[in-house]
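Enquirer: Below you'll find a set of structures to go through.
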Structure I
Amino acid sequence: MHADTVTAGMRHTSHRLHRRMSPGRGTWARALDGLVGRASGLPPERTDFEVQRRIQIPTRDGVFLAADHYQPESAAVGTILIRGPYGRSLPLALPLARLFAARGYHALFVSSRGTFGSGGTFEPMATEVDDGHDAVAWMLDQPWFTGSFATIGPSYLGHTQWAILSDPPAEMAAAVISVGPHDFAEHVWGTGAFKLDFLGWSDGIVHQEDIGPVGALVRAVRAGRRVRAAQEGLPLAAAADGLLEGRAPWYRDWVTRADTGDDFWLPMRHGAALERADIPVLLIGGWRDLFLEQTVEQYDRLHDRGTDVALTVGPWNHYQAGAARIVTRETFAWLEQHLADHPGPPERHRVHAFLTGAGEWRHLEEWPPPTSPATWYLQPARPGSAGPGRLRPGAPTDDPPSRFTYDPARPTPTVGGPLLSRRCRVDDTVLAGRADVLVFDAGPLSRDLDVAGSPEAELDHTSDNPHFDLFVRLSEVDPDGRSHNLTEGYRRFGPDRPAASPVGIAMAPLYHRLRAGWRLRLLVAGGSFPRFDRNLGTGEPPGTGVSMRPAQHTVAHGSARMSKLVLPVVD
């Protein structure tokens with residue numbers, strides 16, 4: 001449908017839109033807004049505001065989207081658009097709409113179709129491009145619209161911003177995207193294995209309107225065991241069907257469509273936005289966030305094009321990145337500069353990155369900062385020793401290979417990592433004691449070492465089964481012998497892998513100080529379940545396969561066949 005026809009249809013139906021205007025804020029609401037604003041480090045409020053609730057925005061296919069409009073009482077300085085499927089109530093509205101409305105911004109908060117009063121059926125990410133542009137067309141036609149707008153929001157609310165940026169409206173002036181993937185297909189299938197954490201997300205989202213926020217919290221606590229049982233069931237698609245009871249049909253599609261080139265995935269892939277966006281974009285990520293690699297890719301590609309882009313990465317997991325104090329403060333500063341056109345403090349550094357291990361924020365002109373590669377070679381344990389293998393910075397010596405067996409019937413477990421949960425950095429010492437995990441430890445470091453960027457493990461690896469996975473993790477071991485995870489990488493392989501080539505596995509980026517007296521640890525395994533589906537070893541599709549076959553892995557060492565770890569060390 002042509003855009004002019006859509007807009008005309010929206011004007012024609014505007015008299016049918018149902019709105020309920022709330023009065024100005026009450027005493028308690030004003031106090032809460034003020035408290036959160038001060039805690040977030042924002043300047044004082046500029047105005048009171050009113051809320052038009054349950055607005056209905058028409059779309060090109062006749063569905064109406066529910067929305068709330070936060071309207072400042074004094075002259076507005078700009079317009080903000082927020083879209084997502086998690087509702088428009090206080091927990092989300094406070095940091096995303098109320099704080100900004102009190103500082104002079106119109107905020108239009110729109111629920112994705114099929115959620116919280118919006119018509120149609122919720123199909124995650126499938127209609128966000130068209131619905132986003134229809135919401136923009138309606139907004140541009142309103143008498144209160146200020147002439148330009150920005151978008152903000154974390155996670156799925158970040159993905160909806162990339163959906164709009166795949167064909168950027170001329171009136172779009174800026175964006176603040178927190179932990180938001182631009183390519184969902186690449187996220188769940190990019191390693192060749194399927195990431196299972198979105199089974200729990202699917203289970204939660206289909207129940208989010210059934211039982212209210214308190215009931216949802218109780219259910220989330222109780223649902224963990226049921227979700228884990230479904231993840232362990234085979235075939236995966238049928239086990240998920242039993243958990244979801246037909247309410248999330250999208251999950252079966254996700255787990256059975258391994259080809260990311262399938263047309264099914266097209267509405268969820270917005271790599272084109274990274275080539276078309278030409279507005280100031282602030283990207284916010286977390287070193288422990290599951291979408292970190294896409295956030296860094298977004299920065300790299302926009303920066304390479306000369307786009308006005310900035311990056312802030314804190315010591316956060318997925319949930320913390322949406323609620324951190326610095327995020328609200330930097331979001332407001334970005335809007336003031338690029339939407340309201342208010343004079344502000346001197347222009348920020350391009351990159352704000354938290355140096356974990358040192359507990360310090362660093363202000364950088366580029367990411368990563370200048371580094372040089374430092375190489376450690378993998379060697380087996382000393383003869384007669386039951387301890388771990390060794391990481392040595394010197395030239396490799398000729399040694400016998402290291403071996404382990406991965407059995408999909410007893411898969412190597414996930415212990416921490418970038419999960420859709422709050423327990424991401426953990427004590428992972430238990431992994432070092434497993435027979436299906438190779439462990440390589442360096443000696444205590446003689447000095448502090450800052451690492452910035454993506455470490456890589458290069459393994460001279462073979463398997464007696466052509467269907468296998470490789471999981472590598474970099475951890476640090478404190479002087480008391482406790483190990484904590486830093487970063488990791490994963491890849492799935494099949495019979496088409498060249499027989500004689502080494503295997504390179506890049507890990508997620510990090511910015512971390514390895515402290516003097518502590519030790520590096522590299523773990524190598526054949527899986528990480530249930531973060532990733534287990535490789536059944538038979539070549540059957542992950543969603544429908546049931547047969548299992550173990551794989552014996554061999555990692556070679558020596559001057560002729562080198563396995564190594566390469567770290568990008570800050571100069």
Structure II
Amino acid sequence: MTSSARPARDRLLLLLFPPLALMAPILEAFGTLSIPLVIAPALGLFAGFAGLGLILGGAAALLRPDDRSTWPRHVAYVAALVVALLVILDVAAGGHRLLVWMAATRPGRLVALIGIGAVIFVALWPVRRRIAPVLFVAAAVFFGSTVVTNAGILHGRAAAPPLPAATAPTSATSTDLPPIVYIVIDEAMGVDGLAAAPGGASLARDLRAQFTGRGFRVYSRAFSRHYASSRSIPNTLNFDTHDDSWGQTLHHQEDGRTRSILFERLTQDGYDVVSYGTAHIDFCFTVAARCEVLPSFNPASPYLERLRARDLYHVVSRTFPSSYTVVRGTSLVFALMGWHPSTFAGFDAYAFPRWFDRFEADVVSSPRGRAYFVHLIMPHAPYILDDACRDTGASGEAYYQLHELHGLTPPALDAKRVEGYRHYLPQYRCLAGRLDRVIARLDSLPAFAGATIVLHGDHGSRISAGRYAEDVSDRDIIDNYSAFFAIRRPGVDAGIDERSASVQGLIAEFFGAEDEAAAAEATVAIDSRTSGAVVVRPMPDLARVMEVP
């Protein structure tokens with residue numbers, strides 16, 4: 001190639017490499033989540049990131065120096081490449097999470113960003129005249145391989161089928177033991193935790209009255225030792241009261257399925273186990289006679305009815321939580337297309353009423369001798385339902401790490417917490433109403449005489465300023481770890497129990513793991529920013545951090 005043709009070629013390659021590199025991870029995410037590309041919201045998002053790439057590539061192409069260019073032009077050109085590569089790093093590899101890990105404050109993150117950019121600048125400077133083909137080939141290979149491995153996204157998808165009928169809902173069971181209904185209500189704070197939250201005192205009083213009136217023993221100061229479902233639920237179901245390992249890895253698995261010592265024991269007693277869950281986390285136990293997997297925010301669920309722009313925003317922001325560019329850029333793209341963030345929602349809460357109706361119809365037709373495990377992704381964010389379970393069209397979400405991820409400080413942080421709870425509380429009331437309805441129906445059925453019903457949260461609301469041990473406050477611990485717990489079974493008196501106890505320890509206590517129950521302490525496991533490290537702290541006294549709503 002002649003020296004006169006090389007600048008034109010390089011400018012074309014520079015123009016194209018950023019959009020190719022930026023579109024590849026979006027395509028890969030769509031493929032992984034079974035999101036078809038040829039639908040309006042997906043095409044709009046894809047075009048938006050392609051446009052961002054063309055802007056970055058266009059800047060580099062315009063600034064590409066020639067033999068007569070002075071050193072400021074060379075500096076500006078390499079700086080444009082650095083910016084493009086930083087954006088690509090953020091989208092493809094979660095660069096924003098790297099900055100959050102490196103520095104807790106915004107000024108610190110800026111210093112870290114400048115440092116990373118300086119390293120890239122120094123690496124590019126000696127090869128700046130020959131780097132354009134290398135960048136293009138790398139981006140083209142990345143994009144091409146992504147398309148080949150995710151070809152299914154190029155095809156539209158018809159409307160998803162309706163929910164399948166529950167398998168043999170009235171089939172006979174092998175025992176006449178009274179039924180057991182075990183329901184995990186995801187992100188449901190405990191009664192005293194709610195009373196300590198902005199605006200939560202009224203709901204706390206109502207929950208006390210509702211469940212004690214139904215014959216439950218309510219543990220007002222219950223909490224989970226873990227802030228994540230992937231750790232809290234398996235540990236609870238396996239009487240594990242002392243897991244102090246780091247991170248969110250799903251424990252207690254066997255051959256890729258969740259193990260549950262509790263339900264294994266029930267099976268040995270003669271119960272048929274039925275598991276209800278979503279594609280969010282699979283709790284199809286190794287001993288389950290039947291598993292029902294219903295809609296989740298993961299659109300790989302075969303029951304996704306339609307993909308609206310607000311749904312896609314929620315999925316993409318959850319799929320790329322470590323990318324500042326994707327989360328903020330997606331909001332901007334959809335706003336430009338006339339879809340505003342205030343109308344975005346997610347699949348779990350949106351599908352909850354129909355999801356719960358399906359479970360209710362199944363359980364009320366159940367014979368004795370059946371043990372149900374139900375994981376409800378409620379009142380889990382996004383908060384889109386009012387207290388009557390109607391879709392409000394809005395998505396309140398102060399969720400979570402208001403300081404760590406969003407950089408808020410008082411008074412903005414405090415205002416955001418108040419706003420978050422303002423949306424969270426109606427959705428919690430929606431859940432409480434549906435639970436009350438199904439319990440009332442079970443109470444009218446002879447088959448449920450003497451039944452055991454367990455309700456507990458897996459962690460708190462997580463509408464908190466942070467989660468890491470280095471700077472988490474008592475207020476944050478309550479937001480992250482306070483968990484609802486109520487049980488009704490023969491021999492257990494109704495009323496309020498004010499013991500500070502973990503849901504892990506309480507389940508061990510009620511279901512026969514006496515040694516684990518005795519060893520349980522009123523402590524929580526808090527991740528530090530250092531991989532592999534956990535700090536164990538006592539659950540704070542709720543009365544000390546009580547806030548006036």
Structure III
Amino acid sequence: MKDKTMIKKNVNKPFNKPTNIRVIFLGGVGEIGKNMTVFEIDNEMILVDAGFMFPRVEMLGIDKVIPDFSFLLENKHKLKGIILSHGHADHIGALRYFIDQVNVPVYATALTIGILKEEMPSYLSKNVNFKTIELPSTHKIGKTEVQFIRVNHSIPDGCATVFRTSIGSIVHSGDFKIDLTPIDNKPIDLPRFGEIGKRGVLLYLGDSTNADEDGYTGSERLVGKRLEELIRLSAGRVILATFSTNLHRVLQVFDIALRVKRKILVDGKSIMNVIQVANRLGYAKIPKDQMISYGDLEKLKDHEQLILATGTQGEPFSGLTRLASNKHENLKIKKGDTVIISADPIPGNEAYVNKVIDSLLKMGANVIYRQDHVHVSGHGAKEDLRTMLSLIKPTFFIPVHGEYRMMHAHCKVAHETGVLEKNTRIVENGDVITVQPNRLFRSGRVPAAPVMIDGKTIGDIEPSVIDERRRLSREGVVNAVVLIDAKTRKMSAQPIIETKGLLSSRISSDIYKKIAAQINEVVNKWSTQRGNEKDLEIMLKGCISGAVSSEMRRKPVIFVTVMKNGD
């Protein structure tokens with residue numbers, strides 16, 4: 001059921017009063033990414049979102065980070081359904097790691113389901129029970145009536161979720177902004193949020209990403225106008241990078257290219273996947289002859305080319321990053337190229353993005369980025385948030401999807417719109433919040449430490465491994481091989497000493513000699529004692545550590561191998 005008439009028929013539908021309402025935060029608070037929230041109503045659970053997060057700078061070698069879903073699996077007998085609010089990886093990217101372990105339907109719009117099937121086919125069981133939702137619509141999940149309402153974001157068909165209970169509605173905004181002139185002409189359903197507010201909202205969980213930004217977030221159409229101005233002014237090639245799932249931006253670029261008579265080369269599998277899904281499902285109608293291959297570039301003049309690339313966050317293997325490092329297999333930056341980075345850095349990625357920009361500038365490209373109005377966020381600023389709060393009029397409020405300062409700013413907006421300060425709460429991952437008609441309180445904790453993925457290894461990365469990687473990158477490595485005569489217990493050859501990330505060839509000779517001399521002293525001392533080879537290894541590690549520390553004020557990771565000959 002999706003029309004207003006059907007929804008209004010359900011407004012006064014009687015409910016069995018829930019004995020317990022709890023909200024369990026497994027990810028997405030105090031951070032950007034890995035969104036995952038469990039709603040427990042009358043002893044039944046519904047999960048909203050299952051996303052991953054890109055690793056922080058200090059997580060050396062880690063590919064991505066997902067929530068700890070052990071609590072979810074322990075309670076899978078209570079789980080009645082999974083809701084995905086939209087098709088971004090920070091909301092759907094962790095689904096593949098546990099979906100085969102739960103047997104529940106997954107509710108999402110057609111585009112979100114299409115992206116999942118396109119990007120993760122080998123990880124999704126054929127038996128996943130996808131339930132396609134339309135906007136607006138109402139579904140029964142377990143014993144709970146759940147309503148889905150359209151919101152605007154940087155990808156089509158984002159939705160807010162409303163859980164209806166006898167003591168009031170619980171609203172989860174999903175990622176949203178207020179765009180009254182969206183590219184797909186489907187604006188956020190503000191009247192429906194007003195209706196929900198009139199019926200009574202007990203708890204509102206709201207997107208906080210831009211809560212510390214003044215005003216309203218701009219319309220996507222404004223970006224399109226600016227991009228067209230810049231592309232028309234560019235005499236040479238244009239290389240435009242944007243998020244692969246920012247479908248509204250991608251479609252605008254295709255429309256602009258058609259008007260300015262440029263052909264588009266799509267450089268990035270993820271963007272191509274989204275385009276193919278959008279075309280197949282009717283979200284886009286891109287003519288086949290508008291896209292070209294690498295071989296076609298030679299047939300076109302520079303002013304007839306537009307390259308649509310990935311890499312707005314400085315990802316190491318993305319098209320833009322490989323171009324900036326001159327490692328792209330098919331493309332090279334030319335002097336006079338215009339590079340437009342149509343996205344803002346995700347917090348924590350600024351250094352990577354700045355490095356790419358610096359490299360492109362050095363190679364002679366004209367780089368246009370965030371200070372040139374080539375991007376608007378998909379998240380609402382203060383006035384967007386204020387409007388939503390004024391419509392919903394919640395009794396209780398919890399900010400979500402943001403770092404602490406963002407959630408704190410969102411609470412201030414809530415107070416200004418009439419939510420009592422005592423009725424707002426900033427939560428942490430792992431918090432269990434119990435909701436009652438006149439009370440909101442923390443009633444427990446569940447495991448919610450970040451789960452790191454390193455290649456094929458999931459979650460078995462001890463903190464000590466990351467600490468050792470940091471030390472290796474900061475201090476370097478010394479590897480010493482010492483050959484001992486089995487009979488005399490003396491060195492039978494000069495030690496082999498190798499270093500990585502520690503010494504340059506210009507200064508290594510003298511330090512090697514000093515380390516070798518001290519190794520010889522330690523071996524001579526050990527030879528008169530009763531210690532075994534393991535004891536010698538320990539003594540040598542201490543000796544080498546002391547020598548390097550004395551000479552260089554460094555504490556490298558040290559490996560010592562003791563070998564015997566003459567046994």
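Just so it is clear, none of the values below were taken in a lab; they were calculated from the coordinates. The structure presented is a predicted model; accordingly, all values stated were derived computationally and were not measured. Cβ atoms are built from the backbone, for glycine too; each structure is taken alone.
Enquirer: Computing distance in nm of label points 7 Å out along Cα→Cβ at positions 102 and 510 for each of I, II, III, which one ends up highest?
Expert: Going through I, II, III one by one, distance in nm of label points 7 Å out along Cα→Cβ at positions 102 and 510 is largest in III.
Enquirer: Same structure, new question: Of the structures labelled I, II, III, which one yields 4.4 when distance in nm of label points 7 Å out along Cα→Cβ at positions 262 and 414 is computed from its coordinates? The partial results should precede the final answer.
Expert: Details: I: 2.0; II: 3.9; III: 4.4.
The read-out was computed on structure III.
Enquirer: With FRET efficiency 1/(1 + (r/R0)^6) of positions 278 and 422 (r between Cβ atoms, R0 = 30 Å, to 0.05) coming out at 0.70, pick the structure among I, II, III it was computed from.
Expert: Numbers: I: 0.25; II: 0.70; III: 0.05.
Answer for the origin of the read-out: II.
Enquirer: Moving on. Here Kirkwood radius over Cα pairs in Å, for residues 246-381 alone was calculated and came to 15.7; which of the structures I, II, III was it taken from?
Expert: Of the options listed, only III reproduces it.
Enquirer: A value of -9500 was computed for helix-only ellipticity at 222 nm (-39500 (n - 2.57) for each DSSP H run of 4 or more, over all residues; to 500); which of I, II, III is the source structure?
Expert: III
Enquirer: Here is a further query. From which structure (I, II, III) was Cα Rg over 2.2 N^0.38 Å calculated, if the value obtained is 1.03?
Expert: I
Enquirer: Something else about it: Which one of I, II, III has distance in nm of label points 7 Å out along Cα→Cβ at positions 110 and 518, as calculated from the coordinates, equal to 4.5? Each step should come with its number before you reach the end.
Expert: Details: I: 4.5; II: 5.9; III: 7.1.
Source structure for this number: I.
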